Structure P
């Protein structure tokens, strides 16, 4: 079954976001809600529609998509037979209301329509009672995580009567069309992610109060050091809502079989009595007063200025999670024992939820990574800490583990295992041509090359550029049909290696070290740009600075919809130096438009780059010329490399035409003066600093052709020459050094 039309029942916060997600995926959506005003019968659904299509803060990737969204109400629009392929209900968590809505849907839905509820707190089986047996085969839970656009996790919860075909159709639709990471959950309270996540949160709060650890200490201990969000436990509770955490725990504790695993915090109920729900109320465990962030003192229930944690174990933690876990396992101090005990509790609880909540233990890990932003799930953590020693210690300190773990003699994961529901590309590689510290070149599908870069944090550095030049040489000289470029991890590339830049400036070797690097980078991107055989680049997450420039050079791109692309070098006191300005200028100036239109477009591009603007989706990147109409955008970020390979296969079957170097007229010094006026207005309005103004003028000089009169023909080679001149000059400026140093120290831009 192909799903092309959907009806979303309930236009509140969640329903509206689900509708927007569906529209973004190309689905035609009808958004319905209850009638609350006879004078304006579509009041609620129209409000949801307006939130989705708000021109200033649209939920849509492209406002042109709004033609696929309509709205109405339960009374007027559930009368005639519906041609929707799927109904997704997201109304109030009240079973009577849900039953009333589904009773109406039964009268109008076509026989093969899929019926889904987004409930998080009512058993799916209880809602299913409104349906007859045949209808129950098509009914299940689809629990999206908030916000649905950004949260990868989708829990599918079948009932005992849901058909396998329905589960498979919804799973494939959710992964391939909506781009979600799907886990199959059993119909138990809080399903998988919420029960595991709130258990960990509640357990940490209980043990912290027992051991006398402060809120700030606990958040320092339970954040990045153990592979969890940097907010820490209390900060995360404030973020999701303290009332929500308490509600989930309360619901779980109604089940007698869950009670042994949970202990109540004494502080949380007091906060709820005060209305301290967290960020949405303005205060919870933390409270912001002006620029100050205060923290709750549980003894007095007053907010005080936080003190920096002085726990010795924190000094032993680094970026290596495995080493941190080893420190915890061997710790004898109070904080270390606290961490071990709460991790032990999480491991034990997760083990006991197989097969109760999930039939596959990997689905628990997937749920926590995709739904709670843990770096790794509980069973992955267990492996990292040491499968055997953790198992033995839990059995000695807590008691018997479930039989499926007790009888297990090997770790939960083998080398190369991934959480994603895909076959790893590495498993399909037929031959490895080379692999070094920075890049790997391999063969797939007999004659296709895969170029993977795995530099530190996927930065653009000398190792990458040399490897790329060598890879294009191999492509063009060998019997290969084309090449795919990709990188490891959730982000394509954050840009240049700033540590190398800083070192070169300190050594006063800007012209030699940085100059050589820019020349090599220009050579690399030009080899990609003008390759005689097709090259496709797979992009996901952040593609910034030099990463964006590498992408811009690629003849074809397959980008995840959630790709964040921009030339952001001004944030470190530089301009793009890898051919990005030259490529964007050519894209604008070779368009079949009047000169006035080109001037307007190029002016907008210059000011965006001068302000460090980043496109917040691939569709926005297309509107801003980072992507072209010939580039493909897909919803599932896990599949960008697979689709890039398929794109390459297609390109090798058609008449691929190599790109050639072109000349185009520069807008020259007169237009540069116009742009200077625009930048000065931004400076006077305090949108950019004086130094930003200087950087903006350098960008304008490159993109208008330098000191040339209007109409002089230029090409990318000339503009790259100007890029390099300005880049080297700016690299010698003290303000640029200050910006680079500040970024490396704080990971935040300095506007000096």
Structure Q
């Protein structure tokens, strides 16, 4: 492709240059201008009033200005249109064709519906003759309907397309930002961030790039996210002030995100009454403390009427909490919930609580047990507007770990499933690791046994009463938002699964590819789509193959968690051990001879996990310490499996790189070069993982590779 052609592709996948600034353009991710071509070339009528309807109108107007279509907003005269985006409660228009399309949409809704309304965020998409119609009960639904039309591209205008009703399965679809206002001396501006600095903060002050925040809001709304927290759960002194003296900084962010239906939440310190209020205690049973939280929260809502609520990390990794006063987590959460309740807010209380001063000599203490032991006795004691936020696994966002048993043990509590989009333990956005298949496995998991309810059902709850999905964000001020351009797929996938956790991750990836690399902006759309699937589809399992084996977890470099450090945490206080010795490897978590963690599951899985003979291979070393010659269900021994998978994993990464090279000249050159650079690093790092892990276990076990490959 010549330079002129490359420039044309770049224009189609980057946002427009901000006027009067030297700021570089930002990659448009899954909302490039080209994604709006099919809509923007048509005649569109937007009918209704409200802030989010104005957002719809703005999006459609920009698309039509670019691609030659026309747009009207509730005209008082008759116009010919191809698309109608209308609120169901908006008044009648003097346009027989438009009213006929609306009536056809209403009839379709009756035909496919079950008597329920569309709700605040739902919408109907239908064809009425030559017109595509989107109907919604509320402005947010119209906005989501617009983005669905964009997602469908030309398919939205297919005369044979049947009507569709869409409603989010989860009411709250939230991203947590671990962004520090003041730069942390160890963790930097963004804790576990791998995409540059913060979108919101810089060196103790607001970053001030409101246009970037608005563009971020567009991306989140288009994927389905409707809530974010904007500061780290590890709340320092500067961050604590966001609740009071610096509330205006939060209000400014909320004002920018509000037109895209995104509510802002704030991470707060449990010690705020002491740190900010000058009280001598933060005891949740103290009347002065309760009054302080009530007054402070009332002030927040006076400034931000649609404020979402608080996120709290308490009695965890040094953060203050109710244990100081002899209280439990329900006591602590409920005092904040009481303050939020009159305003419709919620408190997300994280269940990531464990002893981070563990004695590595003590094998009876098990970090995996901690959340269950702390929280399940409290089931039924949390107020209705408390959401207990539970990491999907019992340890810490590992490449492979079992689903947390807490998610099956608190039926009287609203539970949110917490995922991690930022790739702390999965390659830190220097490695391709598409997490959609992993999250899909988690959400489909049936904790009560085959045929029972799933984790998706837990997140959804009865009548949408569940706590929803929450994830730690992977975004920053990087040109490509996520550092690695292909890591955008993880953020998009989270939003879509949060909208409906039963969606197929492969289908979601298809959406992301067609939006981010639209056919009209690529030289060979079929090759691009096929190659991206070949690289991304199995990339999580590839990463698993060349890192910690069989669910044992960690083995990362201490501190930054990047690259191999097989014994890095083995003799530390963090409770993340693999207990490899000359005879075998793994953690005994059985009831019979180990920590008893396996017994925290409902009976079906407790029995499966109890025995090495029934435990799934991929979790064997999480639940059992076994000899190196133990034979897996696959027929391989543990030690040979370690050797084979690590060699295979590196070979697969090398193939990824070669496949990516076939796209040189086919896509935007800036995207191509960034991914090529990251794949070079992935090959280097995967090779280091392979050689260190294989050498370590060869030296421990003394068992040679049966294929005679080089092990150092």
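Readers should treat all values here as calculations from the given coordinates under stated rules, not as data from a laboratory. As the structure is a computational prediction, the values presented were derived from the model and not from experiment. Cβ atoms are built from the backbone, for glycine too; each structure is taken alone.
Some observations on this one:
- Highest-scoring entry among P, Q, by mean count of other Cβ atoms within 10 Å over residues 135-142, is Q.
- Label whose coordinates, when Rg and Dmax of the Cα atoms in Å, for residues 335-446 alone is calculated, return 15.9, 49 (choices P, Q): Q
- Origin of the value 4.7, where distance in nm of label points 7 Å out along Cα→Cβ at positions 495 and 703 was derived from one of P, Q: Q
- For 0.40 (FRET efficiency 1/(1 + (r/R0)^6) of positions 103 and 255 (r between Cβ atoms, R0 = 35 Å, to 0.05), calculated) the corresponding structure among P, Q: Q
- Between structures P, Q, the calculation of relative contact order in percent (Cα under 8 Å, 6 or more apart) yields its largest number for Q.
- For helix-only ellipticity at 222 nm (-39500 (n - 2.57) for each DSSP H run of 4 or more, over all residues; to 500) computed as -13500, the structure of P, Q it came from: P
- Structure responsible for -0.77, -0.98, -1.37, -1.49, with log10 I(q)/I(0) by the Debye sum over Cα atoms at q = 0.08, 0.09, 0.11, 0.12 Å⁻¹ calculated and labels P, Q on offer: P
- Distance in nm of label points 7 Å out along Cα→Cβ at positions 343 and 399 - structure with the largest value, from P, Q: Q
- Among P, Q, which structure scores highest (criterion: FRET efficiency 1/(1 + (r/R0)^6) of positions 143 and 327 (r between Cβ atoms, R0 = 35 Å, to 0.05)): P
- Label whose coordinates, when distance in nm of label points 7 Å out along Cα→Cβ at positions 207 and 567 is calculated, return 5.1 (choices P, Q): P
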